[in-house]
Structure 1
Amino acid sequence: MENEDWITGNIRLLVGGEPLELQMTVPVKPVKPQRMLPIFQQMTDSFVGMAENSVESAGGKISCGKGCGACCRQTIPLAEIEAYQIAEMVEAFPEPRRREIKTRFETAWHHFSEIGWFERLDNCPDFSHGEREKVVLDYFREGVPCPFLEDEICSIHQMRPLACREYLVTSPAENCAELTAENVKTVDLPIKPSETMRKISNRRNLNQTVNFVPLVLALEWAQRFPDDFPEKTGEHWMADFFTTLTKSEIPK
């Protein structure tokens, strides 16, 4: 299906040895990358669905369910474009919800600033060899919920970040209260769009080993760094994504 605003195409991939065909409709005209996020969210859901089917086929079971919000107290890494999307979404909330959500962000931001967590994250000398796990675990132990968590339920579930969509566990739900490798068994996805998205969309002078924006920093980040992303057609953004993902040039 094609018209003056959208074009639809098929993408065929091998994911964990299994074929996957995706049909995607993308904008014809140049857009900011955050306008592509609903498409990448759909793609992520497809990959996650395959992982869920694989777990169930092997006799396992995904433990995650509505009302279990332990993972919503983790760091939640965002690509920069996701930070802008979240800031735009919060600004669009009606009052008094907008003010309430902003207050939660401010409270979380002040808390982690006061304990020096952001500084530790930025100055982590060996983030890839153990330090990452320690810094992330320290964040979790503070018990600060995501600003969008209400009654242990994600209030923006349809718009939740890519990293949230990718996080699944097969260990008992109650084990998530103690975040350790022995206690919590996560599902290993062969493809994580969140990682590729961070590679193609981050423009700031981020620490080379800390290539994400913590979710609780999203509003402050978007205010501090005005959006200067270029506009590209949907096809160009998809080509950038799959070129980075597959480490090979995508045919025009």
Structure 2
Amino acid sequence: MLEKYLPVNISTHGGEIDTLLINLHYLMLVLFVGGIIFYLIALVKFRQKEGCKANYTGIKNTKIAVALALVVAVVELVFDVMYSVPIWANVTATFPEPKDALEVRIIAQQFAWNIHYAGPDGKFGKTDPKLIDETDNPLGLDREDANAKDDVTTVNQLHVPINKPVLVYLSTKDVIHSFSLPVMRVKQDAIPGMIIPVTFQATKTGEYQIACAQLCGLGHYRMVGFFTTHTQEDFDNWMSGQVEAAKASDSEW
């Protein structure tokens, strides 16, 4: 019933995340309804009445309250230990081999997502802060480096193939940002000074959005990227076009 209120899911691990969220909401609903019923009973039973005096010693028989608290604690423990933790470990601690995945560097900054692909050779070129130009070279990519010749960089444009693991190396140039792909059930903070791996695999083609889920400054509202999933053939064609465009741009420069 609650599935219709969630973003579309195109992730291989999205079903597990959605099931966990839905079950937790059902648990919260039970606790909410139970709390409201107890509150209404207390309002009626302990309302002010003529001839009744306040009892300042409180309730002495707390067995029912303790039992209910233990039941809630056990249910939450089951969710954590037997359900939530295994899902978390599967999604965040199990990474594909780099040779089997598409490796992408994503470097956040106020207020954009810089995307860096290694290109056909599979090797990322060197970067140098001295080469950073916010207009033409926001990553400071050294095009003189042999490994950088076929590298592809984009701003706010993330393209990936479906049915193939994607391994993202997430970092930031300035403050804390949060890389959020709702359709992939992915959300990860980008921390200054750290490179954090994130993995996911898309199952459907389409065009979606990248959001920053962390208040990162006055321009936070416009830090929106675009996430496109392709068939492998379409992705290869897109990548080839980007490589040729990058080479032509370097030649003209």
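Bear in mind that the values in this text are calculations on the coordinates, not laboratory data. Model, not experiment: these values are computed from the prediction. Cβ atoms are built from the backbone, for glycine too; each structure is taken alone.
In table form, for the structure just shown:
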| item | result |
| --- | --- |
| With FRET efficiency 1/(1 + (r/R0)^6) of positions 70 and 102 (r between Cβ atoms, R0 = 35 Å, to 0.05) derived as 0.90, matching label from 1, 2 | 1 |
| Relative contact order in percent (Cα under 8 Å, 6 or more apart) derived as 20 - corresponding label from 1, 2 | 2 |
| Structures 1, 2, by distance in nm of label points 7 Å out along Cα→Cβ at positions 158 and 230: label with the highest value | 1 |
| Structure (1, 2) behind the derived value 25.7, 95 of Rg and Dmax of the Cα atoms in Å | 2 |
| Parent structure of the calculated result -10500, given that helix-only ellipticity at 222 nm (-39500 (n - 2.57) for each DSSP H run of 4 or more, over all residues; to 500) is the read-out and 1, 2 the choices | 2 |
| Which of 1, 2 leads on distance in nm of label points 7 Å out along Cα→Cβ at positions 78 and 190, largest value | 2 |
| Of the structures 1, 2, the one that 17.8, 55 was derived from, the read-out being Rg and Dmax of the Cα atoms in Å, for residues 46-85 alone | 2 |
| Origin of the derived value 3.0 (distance in nm of label points 7 Å out along Cα→Cβ at positions 54 and 174; candidates 1, 2) | 1 |
